[in-house]
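The numbers here are math on the coordinates, done by the rules we state, and not lab data. Please read all numbers here as calculations on a predicted model, not as lab measurements. Cβ atoms are built from the backbone, for glycine too; each structure is taken alone.
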Structure 1
Amino acid sequence: MSGLPLLFGATGPVATPPATLQAALIAGVSATNPGYTASLPGSLIEDISSTDVGAMTVVDQARVDAVSNVTPYGSNAYTLAAQGAMLGVPQGTSANGSAYVLISGTPGYVIPTGFVVGDGTNQYTIQDGGVVGGGGSTPSLYVVATNTNTFAIPAATITQIITSVPTGYTLTVTNPLAGVPAQAAETTEAYRARVLIATTVAVTGTPNYLKTLLYAVPGVNPQLVAVRQSGSLWEVICGGGDPYQVAGAIYAAVSNVGLLTGSTTTARNVTVSIYDAPDTYSVIFVNPPQQIVTCAVLWNTTLANFTAAAAVNQYIIGATQAYINSIVVGQPINLLVLTEQIQTAVSPVLLPINLTTLQFTITINGTPVSPTAGTSIIPSDPESYFYISPSGATSVQ
């Protein structure tokens, strides 16, 4: 068997045909026993070789199954369950009874995935984890029953903390709303699809994964999230959200909190203590300050006796505000982009071909600014974001 190559078809490894196995067997025996033949029907030698080919077929199929089990695409139900468990996707979680709970207690306390709560009869595991926020409570955490039985989950019945909590910390739990009873048992193929999806998520310890967790924190503005490299360290910028929840997301995403650094402008730094029992970790991130922008636009047209100037002014003001307030933290104002967006905005009443002038007078925090020499770019403070108020944009023909 060791000399036979593993055959692959369009869907993966396939079994070797018995005729090929028999030919390989006869060739191997003949190499050490000249004149050996197993082609005589009814002979003892033929009977032995046929039996051996049967055994080789079983071994070859086992080899095919072993290779197929490497991937969720072809693994058997037992191996698939093991693969899913390693990925944090236990079988049945999409079909078992479920609910949302709130855990209250010490701010900054980490509630890990797999934390167990109960209702006195049934137990539930937390699927996504969280952190107790500054208000003394976590956001809603999704829990799934550990058994497949069908039972009602009334509101305010999940009240027991099953996972042990260290001395000095107090946690309570409740489900404000009724849960969803178990559905039909999850099929192997449905579970296979969930395991495959789980293999495609961003890898822990990468900036993309960190951003994904920060985006999921209630109140965080994705426009105000950035991860900047500072030498060998990470500077995390995040605007909005409960500081404990933000720190908890950062703690869950980075491989080492020692890789975090703050701003050289210390007033921008937020430092939060995270309790992941029995240890305490200090997490630092930057709260981005606002840069107040004003923008006066001067425009003109080739059209004589143009009567829709008031409409053009409103379109220009709206487009200017929408663009500047959408710029991601740390990114510059690009006058070419602003020009394009204004041209698009005014096109219902004034075609761009008839727009002859677009001049911008911009201030940042009260100081007049101009594009960097040779460009149409007005840089930003790397840790700040632009904001223009409803009265900050004006337009005049």
Structure 2
Amino acid sequence: MASEATKKKIDELLTRSIASVLPSKDALQSLLLSGKKLRIYIGADATGPDLHLGHSTNYLLLEEFRKLGHETIVLFGDFTAMIGDPSDKDAARKPLSSREVENNIRTWKSQLAPIMKLGGFRGSKTVKNSLWLSKLSFEAVMKLSSIFTVQQMIERDMFNKRMKENKPIHLHEFLYPLMQGYDSVALDVDVEIGGNDQTFNMLTGRILQRKYNSKEKFVIATTLLENPDTGKKLMSKSEGNYVGLNDDPKNMFGKIMALPDSAIRQMFVDCTRLPISIIDKILGANPNPRDQKLSLAKEIVSMYHGVKEAEKAEKYFTSVFSDKKIPNDMPEYTRTGNESYLPDAFLSAGMIQSKTEFITLMRQGAITNLDTGEKITGIRPEVRPGNYKIGSHRFLRII
């Protein structure tokens, strides 16, 4: 019989940051309260080197299940990353090489280390799906494909959208959810955790688990970090406005302070371990959004870099942004002679993720030459020595 503390913990786990539980929350709750040890996993394709706070929600949840004594697995989709997930995409993903995927997995592990126990005694097991997917025969793939119809596949929103827009749908994209679904079979899991945008793929795995292993699989679909005012993603790599788990403390702090006020509560709920009662107390005691975000930024930076670094980042932010000071210790970049244009220098210095991000920031009037006070404009602004402010929280001195 579960203790009252365990009952309360399970109830919060199945409520906090949860969009839906399939086939039902009540059924999963009963199973968890029974004391049975479950096998629970998260699968994600290592398609890029950086994880952001939007990804952290699932891993924080998995870690809580691990602490409750369940068997937890972090699956790195190395095989599926080389195919490309079509979810939420209006064009086929670019396939990656095995070397690129392996490099991404290595960085992911280091980024997840501060918030969960990976490997070792009672830690979450890590696996790669190439272990079984690369060994599937053509006969096995044919058997797998025969379980589903083309009609079932084209029910997906993005496939429908592409068909209406006369955009191509590649055959391997139909196979992707089957490959991801087969992960559930190979691992013989009881529960899968994933973002709400992965529900189709996770339900495919539920069907396959029943077919191959005669076993029910529960699906926990988590909420996505979205701007309540616009409905757009709060963390977007393509637009360069995400908070990376490997961002340095000052950069992470500044990025969180730049988030919209309307997203503060969801960020607390989805990206921290603070109990809901404590979150309510913090938000109630600090009606000023700026003070609320200071608490949020300090909490999140502490999770990934420790309390001392979070305090330093807060002091830096207050000095630079509240007192309007130009930081003395801003990063410096010495030109190599190959950078003729400003975005090239910013890229080489690691200040931006892409030229697309530079263009987006420039159009927003968010790149400033601090020496002249002028906003950077133009199609191809030349690189010049000086002090620059990039966005609301990044600084660079070009020599």
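Where is volume of the Cα convex hull per residue in Å³ largest, in which of 1, 2? List each step's numbers first, then the result.
On the way: 1: 303; 2: 169.
Top value of volume of the Cα convex hull per residue in Å³, among 1, 2, belongs to structure 1.
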Practice task
Given a value of -9000 for helix-only ellipticity at 222 nm (-39500 (n - 2.57) for each DSSP H run of 4 or more, over all residues; to 500), point me to the structure among 1, 2 it was derived from.
Solution key: 1
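When distance in nm of label points 7 Å out along Cα→Cβ at positions 104 and 288 is compared over structures 1, 2, which one is greatest? Show your work: numbers first, answer last.
Working: 1: 3.5; 2: 4.3.
The maximum falls on structure 2.
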Practice task
Using mean count of other Cβ atoms within 10 Å over residues 96-103, single out the structure from 1, 2 with the greatest value.
Solution key: 1
